[in-house]
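Laboratory data are not the source of any read-out in this text; all were calculated from the coordinates shown. Values in this document were obtained by computation on a predicted structure and should not be read as measured data.
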Structure I
Amino acid sequence: MPLTQAIAQQLNGQALSASLGQWLNRHYGPDSASYQAIKQACEMGVQEGWLAKYEGGGLRYGRIFKPADDLHGFSVDVVDMNKVAGPHHVHPEGEIDLIMPLEDGALFDGAPAGWLVCPPASAHCPTVTQGRALVLYLLPQGRIEFTPAAA
């Protein structure tokens with residue numbers, strides 16, 4: 001079973017909250033073989049040019065998997081960001097991010113390597129500072145709404 005399917009199976013039915021992020025970091029955090037395998041696969045995909053193959057607004061992005069039953073309704077996307085803020089958006093059902101710095105010290109929304117869970121109805125301009133990072137994100141039902149930034 002591919003790692004994304006195994007992780008999605010673990011997430012099935014879980015509330016998207018900070019405690020889920022803590023659980024993910026305990027079981028699939030940066031020191032785990034799973035994290036290292038996902039990061040290596042993402043780095044290879046970017047190097048080969050098929051992953052994060054679209055470009056816009058100073059970042060590269062791409063959807064790997066559309067929402068599917070074998071992913072328990074999650075879509076899987078990867079974005080390649082280097083000291084840039086992405087477009088403002090809302091997560092109607094929440095968002096689960098796997099932060100994979102490619103440069104030491106790179107942060108995603110202020111968070112280091114590992115998992116970050118955004119609850120339903122949260123919103124942000126996703127931002128990578130202090131270097132370059134890949135971010136894999138899972139969206140329940142693939143739902144994301146791009147919006148103007150709040151004033």
Structure II
Amino acid sequence: MIYNLYYGNMMIKINSTLKEKKMKLDGFGLFVNDMPKMIRFYRDVLGFEIKEDEDADNVYLIKDGTLFLLYERSNFEKMTSRKYEYIKGFNGHFEIALYVDSFEEVDKKYREVLSKGAVSVLEPTTEPWGQRTCFISDPEGNLIEIGSFNKPFER
């Protein structure tokens with residue numbers, strides 16, 4: 001649609017198209033088998049601010065501006081009246097990426113989370129593209145990256 005906008009004695013033509021409202025990323029969730037173990041891992045090992053008790057059916061929290069959810073698998077299956085397949089061992093379908101400001105912090109956080117029970121997948125290494133990164137796993141095999149480009153986080 002073309003609109004005529006008048007500014008004093010000058011006419012400006014504006015070509016406007018109605019834009020469809022787009023969906024926005026709200027966050028992400030994990031379907032977990034052992035809710036108490038996963039709550040303890042994300043709260044006690046990674047420092048997520050989980051306030052729910054360990055017997056919660058669902059965890060809903062904001063981590064650094066991103067919605068993070070834990071859903072108990074059996075409850076989700078009841079809700080949807082379906083059975084799902086779940087990977088055992090390391091889950092290579094996705095990663096959770098965490099950022100720290102320096103290469104030294106990557107190494108420090110890696111050692112810290114291993115001492116608290118995380119499983120090592122890749123020791124800290126500096127990649128050719130300039131990122132220092134490492135990978136760990138949560139108790140159910142979901143991959144978590146801790147990385148840095150040796151500068152404060154920018155979005």
Structure III
Amino acid sequence: MAFPAFSSPHYLRIVRASAWYDLLVTWPFALPWTFAWVYAQLGMLAYGLGLPGTLHPLDSTHLLLANLLGSVVVVWSIARIAAPSLLLGRLDGVARFLFAAWQVYAVAHGASAVVLGFTLFELLFGVLQWWRVGPQRQAPLSALAPAGL
């Protein structure tokens with residue numbers, strides 16, 4: 001049984017939606033002061049929900065790595081919002097599967113389970129961006145000719 005394919009316009013909307021999600025969730029990671037605040041909120045959420053694992057106290061190396069990640073993801077998000085394509089969607093899908101794998105690995109090795117909330121979105125958008133896309137319908141050549149020819 002074959003799964004139905006997305007139309008090209010529908011697929012590009014998914015690529016854009018995943019980019020907007022990334023931009024909204026990740027921009028705070030790009031700045032030291034906003035990341036420190038988000039990190040504290042995640043710690044309180046994990047504690048309040050009684051989730052296993054720990055969020056270690058931040059140091060300058062943690063901030064640097066989070067800020068580098070946030071900066072790259074913000075730029076990558078803007079690229080996918082401005083010019084979504086099948087190629088960018090497929091590449092983003094690969095990145096999402098890698099992110100999900102490393103998040104699960106981290107939780108399995110003691111990181112807070114609050115990370116798994118992000119993992120669900122990584123897997124969801126990863127699967128959607130690797131979904132089959134139907135052939136693009138092209139206009140007949142006569143429709144491309146300048147008027148009056």
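Can you say which of I, II, III returns -22500 when helix-only ellipticity at 222 nm (-39500 (n - 2.57) for each DSSP H run of 4 or more, over all residues; to 500) is computed?
On the way: I: -7500; II: -5000; III: -22500.
Attributed to the structure labelled III.
Give the label, chosen from I, II, III, of the structure having the highest value of relative contact order in percent (Cα under 8 Å, 6 or more apart).
Numbers: I: 26; II: 20; III: 38.
If we compare relative contact order in percent (Cα under 8 Å, 6 or more apart) over I, II, III, the biggest value is for III.
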